[in-house]
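I've put the structures underneath this note.
Read-outs: derived from the displayed coordinates by stated rules, not from any lab. Fair warning: this is a prediction, and the values are worked out from it, not measured in the lab. Cβ atoms are built from the backbone, for glycine too; each structure is taken alone.
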Structure 1
Amino acid sequence: MEKLQKLDIVKELAGNKTVLLLMPSLEYNDVIVKIAEELSGKSVCYVTLNKTYDSLKELFNKKKVDMSNIVFVDAISKTIKKTPSQTDSCYFVSSPGALTELSLVISKFLKHNFEYVIFDSVTNLMIYEKRDSVIKFVSYIINKVEASQSRAVFYSLNIKEHESTINELSMFSSKVIDLTD
């Protein structure tokens, strides 16, 4: 928790286009709330493969996070309930495994010059796709971010069984921040 308190994501992203943020599972909600609070007021595209838009909205509202400048890309909701393709503040993708659809949507949002992109999370992507597909996809998104005006933070739980994937992805990221002890 001490590492989380010291983290200044705006400062980290000022010096790095992409950050891979490794976090412990127990502090996951605290981390996503802190990052959202720090980036609130800026234009943010929040890609979620982990929580539904509704659950994120509820969590952020409860913690009084300003969501007026956040647009969500939700790849979970359509897998569990009927949703429209989009609302004012959310675009719904068919599933976390729909990598082509996800990359098209993210690319579209990068053209709108969002200041920040939050990708939540690489770990969840590994549930739906094989390791090589995840590495190829995330490196593609990192390259798209590098070529855009945006900066991005990629969340990943620091899980032993994903260590080799995380190590490989860290080679593509400008910086890796490990919040685990």
Structure 2
Amino acid sequence: MKKKYRASISDSGSIDKLIKELEVYKESLNDRTRMLIEALAAEGIKILNAELSGIPPYYREGKDGDIETNTGELVESDGKWSCRIHMSGGQALFVEFGAGAILNTSVGGSLHPKGAELGMTIGSYPDQTHADDPEGWWYTDRWGESQHTYGTPTFAPLYNTSEELIASIYEVAKKVYG
């Protein structure tokens, strides 16, 4: 629904009224923008949780904690709204970018679309010593049990979420702006 704003140039009262109407409209746009960011954050968390639910639990669960999803606070800075969607937990980097050459690609490579750009390649994690071991490696899980692994495949849940969220912006904006 389009709204037209009109004023008579020769009538100062008409111009004052137009200015007030435009100020109200500007404020409503600010409110709607905040609502759009909140709606996109909620949609992003929904997408990310769906992405994570498709990953086997033994990749999401780590001795340093299971992967969790969060939204940061909605923040306004210089009239611009933002909100960050993130995941945390001991396995978060491995689930996003992969670990181990056997399940991914050679040391120094990355199957993640942004892996090399972000410096997150196979063998680049601090203290990683088994990236190219064809036998995999053993580790102790959080229950004290010895486990064998060949690494973690690149699942890229955050990257996939961002791509799906970008594709859904129009639909979400239609709901917010009507």
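For the set 1, 2, ranking by mean count of other Cβ atoms within 10 Å over residues 19-26 places 1 highest.
If mean count of other Cβ atoms within 10 Å over residues 43-50 computes to 22.5, which of 1, 2 did it come from? It was calculated from structure 1. A value of 21 for relative contact order in percent (Cα under 8 Å, 6 or more apart), calculated from one of 1, 2, originates in structure 2.
Thinking of 1, 2, which structure, once volume of the Cα convex hull per residue in Å³ is computed, gives back 139? For volume of the Cα convex hull per residue in Å³, the value 139 is produced by structure 2.
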